[in-house]
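Undergrad: Structures for review follow.
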Structure 1
Amino acid sequence: MVALRRYRGGMVRKVFVLDTNVILFDPQAMVKFGNNDIVIPIAVVEEIDKFKREMSELGRHARLFSRLLDDMRTGGELSKGVKLPNGGVLSVELGGGLQLPVEMSMDKVDNRILALAMALKKDQPRRPVIFVTKDINLRIKADALGITAEDYEPSSVEPDQLYAGTAVLSVDAAMVDEFYAQKKLIYKDAATQLKPNQYVILKDSVNPAHTAMGRYSRQLDSIVPIIKPAEGLWGIFPKNAEQSFALDALLNDDIKLVSLVGKAGTGKTLLAIAAGLSKTVDEGIYHRLLVSRPVFPLGKDIGFLPGNIEEKLNPWMQPIYDNIDFLFGVTGAKGRRGAGKGGQELMNQGLLQIEPLTYIRGRSIPQQYLIVDESQNLTPHEIKTIITRAGDDTKIVLTGDSFQIDNPYVDSANNGLVYLVDRFKDEDISAHITLLKGERSKLSELASNLL
């Protein structure tokens, strides 16, 4: 995969041919390749024109790219190349004279872009010509034609390399006892070995059953106990260590940003909503619990469904309603039976709000507990848009599974959720937990592992 730092510097100027999906993913990509030549095929400009009228994130990216390209015309003719501030040269090319194999029709835009890349490679044999696209099949086709193809990854983290947010520390029995007695433990080299708000399991090196769970506080430079609600949380009790860590992060008012990553059935959304209800309804720390998820694709008009806006949203928001119904006892949460319409009553009182992310741009959200479900379908730019909506005393919780992605413009390595986890792992106001064990049911757990 291409990393942007590889574009900067170097002895030989490279030629980068950009595909349409790169522009739609990052409209400013053309200025991020350093001191090299950037080629935008005219076919890409034609495709971008089809998106510019959309009221979605893709439409906004298309319009931004068109404005940037138009502004660059003041620096010269795009057909001859325009100097970029970083030393690179941007040009718009009409097409190449080479023909592709008969199996590849020139009627397809993708194939015309490949033909241009082949022409550039033939015209400049001593310079590396690199075709940059986020389309896997197009990279395969380029490779078959002898064209160097790379993915555009401004900041990517493979799921197996993602910061887990937890650690197991092997310690002496006396240290475990000290932690229980003093309610904190000063651990040698914790500042270099642990991230802020990283959760740890202190395990006796002699007796593995002698353990303790804690969280590293950088302010105290110590491992401190986690929050454990004695009576559970709205009838919910943590069933494993990762869920206990998640509840601590969700209930800690000093942690303003929480990310929960895990496969289906690990309890991400249920724990987040239970904590949000506790903090909003029971304690009154926040004015409202706002639960949202992308109506995929983000920003797409939902007018195709019949009914008013609430009826249009029901199919998209049903997973959230399912969790709230469970907490209120409709589907059998212990200790909460008979609460049937409590969720609707909270919405009528303004304490609970469920809505799509479609209209979040431009909003300011102060003193609210905001949960964004299925956030693995968001791009890094969309994640930034959401986080920057947070006003004073707002807490944001993002949940998702990097292996359940519906957005064709992101994947498990470059979606907004993993991007956020990687960028915020060293910040004092954030915490991350990777939940590993499914607790929904034995069948759900088997399906997640075997299918």
Structure 2
Amino acid sequence: MEFGKLFSYFLATLGVSMGWFNPYVGLMAYFALAILKPPFLWFWAFDQTNHPRFSLYVGLSTLLGLAIKGFGDWTPVRHVRITLFGLFVFLLTGVLTAQFTAIDHEVAWMWLDARLKIGLMAFVALLIVTDGRRIRTMAWIIVATMGFLAYTLNGWYKAGFVRRFIDEGFALIDNNGVALMMVLIIPLAFFMGVYDRRWWVKLLCFASVLLEIHVILFSYSRGGQLGLILIGATIFIIALFRLPNKMLTITVACLFVWATLYLAGPAVRARFMTIFADASERDASAASRFDTWAAAWACIKDHPWGVGPRNFNLVAHKYGLTDGKSVHGLFLQVGADHGIAGALGLALFYVGTMWQTFRAARRPFAKRLQWPAYLCNTVCISIAGFIWCGFFLSAEAVELSYLIAVLGLCTVAFVERQSAADEDVKAAVLPELEQVPGFGLPPDALNPGLST
């Protein structure tokens, strides 16, 4: 049996067999399968019309294990409840529009099924991934699986499958969505490499960053390239201020810039520059972006409650677009599909994640322990890059964005819980000091001569 198929069955068997009595192991296997998507990664080894649903089996085992364990610890949810409320609104509006206002209910539920699964497992992660070791392990699993995916896609490029990748994408995600996934993972892979002290781990992390950059470049996604510039500049600024060796930071940055330009090649650079072309010189793909924005906005005004998940594509022809056309904009696509409330809910989820990770990274406890500050900063950068790319791409079905956000929220909940525990300890110690001579007494109580 081929390695890819053997590995897929091994990982699924591990997740199913372990998930029901150790939900954390099942959840990590589920996340690995959700990123790798084995039937698509090793497409030659699986029947594409009837392949095993590995994630479904592992997910059900994990949920069973969570139920047996008493549904986990709900304390972390309290610390991120407002941000989670945004995700809940997004999913609820999807259910309501799929049931009541969808143009095609079957298409709506097909798209919504995947989003509900994503939302459910995101919530499960907050109940299970509650301590520092589990959070760091989850981060490493995401970095490792995305690094392997980037390595495999580079293998496709070397084997001459790049045209297939550009035309068909990966795992029902188009080339723009895959580029967006790489934008999301680069900050996490880079800073995990910086934080780890083992030289071989650093080498693997930085090599994976280069592979992920190359995927963005040969995907020919201009939105992904813009996102790469944003996160690259942000990483450099933060590293310059936070890392002690400034010259080494600048040298590494220059090497990454040189490698990026070298990997890009003239064709990629020429395509990127079309972003800044005059309206008369834009190619059809770039020009259509503005057309889809206008069409989606018109649809939102006509249907403020939404036309159903991915049902805008079915009515695109009514707004001057070709039939089946998607919106080149995340929140406009969601606004047309889920309605205004759904778009606001999704925006609250991502912006709330950014704000909470930004705040948590500056908590004294996070700075003292270091790794929570690293993770919170990287998640904040990743989501910022995702939102920036989201103005040019429709990627509400990219599961990695939810995983990165949940990793940040798990870290936020951990920091808030531990910070509160530190404050409780201090509050418990202070009353005892009143029993020590000199504490809790007036200044002149020990030495009457001090009295005025």
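Every number here is computed from the coordinates shown, using simple stated rules; none is lab data. Bear in mind that the values here come from a model prediction, so they are computed numbers and not experimental data. Cβ atoms are built from the backbone, for glycine too; each structure is taken alone.
Undergrad: The value 25.5, 78 for Rg and Dmax of the Cα atoms in Å was derived from one model only; which of 1, 2 is it?
TA: Value 25.5, 78 for Rg and Dmax of the Cα atoms in Å corresponds to 1 out of 1, 2.
Undergrad: Of the structures 1, 2, report the one carrying the highest value of mean count of other Cβ atoms within 10 Å over residues 110-117.
TA: 1
Undergrad: When distance in nm of label points 7 Å out along Cα→Cβ at positions 94 and 190 is calculated for each of the structures 1, 2, which structure yields the highest value?
TA: For this comparison of distance in nm of label points 7 Å out along Cα→Cβ at positions 94 and 190, the top structure is 1.
Undergrad: Comparing 1, 2, where is relative contact order in percent (Cα under 8 Å, 6 or more apart) highest?
TA: 2
Undergrad: For structures 1, 2, which has the highest computed value of FRET efficiency 1/(1 + (r/R0)^6) of positions 166 and 326 (r between Cβ atoms, R0 = 30 Å, to 0.05)?
TA: Checked 1, 2; max of FRET efficiency 1/(1 + (r/R0)^6) of positions 166 and 326 (r between Cβ atoms, R0 = 30 Å, to 0.05) sits with 2.
Undergrad: If helix-only ellipticity at 222 nm (-39500 (n - 2.57) for each DSSP H run of 4 or more, over all residues; to 500) is calculated from each of 1, 2, which structure is the one that comes out at -25000?
TA: Going through each structure in turn, the value belongs to 2.
Undergrad: While we're looking at this one, here's another question. Could you figure out which one of 1, 2 the value 1.6 for distance in nm of label points 7 Å out along Cα→Cβ at positions 54 and 414 was computed from?
TA: 1
Undergrad: Among 1, 2, considering only FRET efficiency 1/(1 + (r/R0)^6) of positions 150 and 214 (r between Cβ atoms, R0 = 35 Å, to 0.05), which has the greatest calculated value?
TA: 2
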